[in-house]
Structure P
Amino acid sequence: MPLTENKRYTAEEFLALVPETNELCELLDGEVVMQAAPNIMHQRISKRITSKLDNFILSKGGKCEVFSAPTDVLIDDENVVQPDIFIGCDPDKFDKQKYNGAPDFVIEIVSTNATDDYSRKLDLYKRSGVREYWIIDPGSERVVVYIFSPQYELNIYTFDMPIPVGIYGGEVSIRVDEMF
């Protein structure tokens, strides 16, 4: 049975059907959302930020791990997402296939899904317990950073500015213009 965009699914149903398709897709509030393949700039940014964060975590001997899409994150019974980049700091939330629960840190790189990144996923990540959420927008060359915990904070950066990673107290920062 193929996934269809006009039907509501539970996370369990969605995850059971995903292996039957080669489509990139997520489940947002029970609805299947198809994803377009990312472009080269998107992939360069994703690969290099993932590498920088991974090297930082390894250098500190941290328990957190960084992953990139298409790794599934099971948020709840109606939401299974594939963030472009995420950091999970609870080893017990990993199984062989996915991360179960809200990651600590999420980055979405805007491509064809800007509405989802700026609204649906913003709301989902905020209410599910993600501590920090970045939206990297190559079209506007800006990064919107939401800190949800311990207090709400919103910052906007341009690609040429160093952006401190809040969950690490600013010990590591990213300049997007250095990622391509």
Structure Q
Amino acid sequence: MEHSGKTVSEEAIRQEWLEIQAAQRDRTQFRPLYNRYYESIFRFVYRRTADEDLTADLCSQVFLKAMTRLDGYQFQGVPFSAWLFRIASNEVAQHYRKVNKDRVVSVEEEQLSDLADEIEEELGEDHRQALLGALDDLPEKDLELIELRFFEQRPFKEIAEILDITESNAKVRTYRILERLKKKMPPQR
């Protein structure tokens, strides 16, 4: 099983499920899960806000909701983090709907290169700007899928869990988005 580009053993998943069940019985047992995932959830939210205080507030909401909804959590064969990322994604979207602003997209050069490779583009400055512009024009749901796959290196199974879609739907949608991005690139010289 993959997780953020690394393999998560079945044993680790089983151990985590035992921790979740303990936390479902006694909320004070939630701390190991919180400690394990706070930093990655913080980074996930920060990439979408670029505001540390806002990120801290949204992370508080994520973990509060996770704790209050823990009884309804069902093991799906993916790391618990996928469920947390779905809550985080919803919290970020809800925040931006409330304040009526576009959300931030943070992209590192290496990740942009990976995406450019995927759509078979050389990443000269004009193509870099065109790719950033094309990403900016993507609908929110498409942008989130690209971020999860290329900027956060998540496996399709986890992306499917986060976005509440099937794994094959995640793959098909990603392929279609890449095709649309490719069409927006200037011709190669």
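Which structure, out of P, Q, was helix-only ellipticity at 222 nm (-39500 (n - 2.57) for each DSSP H run of 4 or more, over all residues; to 500) calculated from, if the result is -21500? The read-out was computed on structure Q.
Taking Rg/Rh (Cα atoms, Kirkwood Rh) from the coordinates of each of P, Q, which one would give 1.00? Answer by label: Q. Of the structures labelled P, Q, which one yields 15 when relative contact order in percent (Cα under 8 Å, 6 or more apart) is computed from its coordinates? The value was obtained from structure P.
Any read-out appearing in this document is the output of simple, stated calculations on the displayed coordinates, not a laboratory observation. Bear in mind that the values here come from a model prediction, so they are computed numbers and not experimental data.
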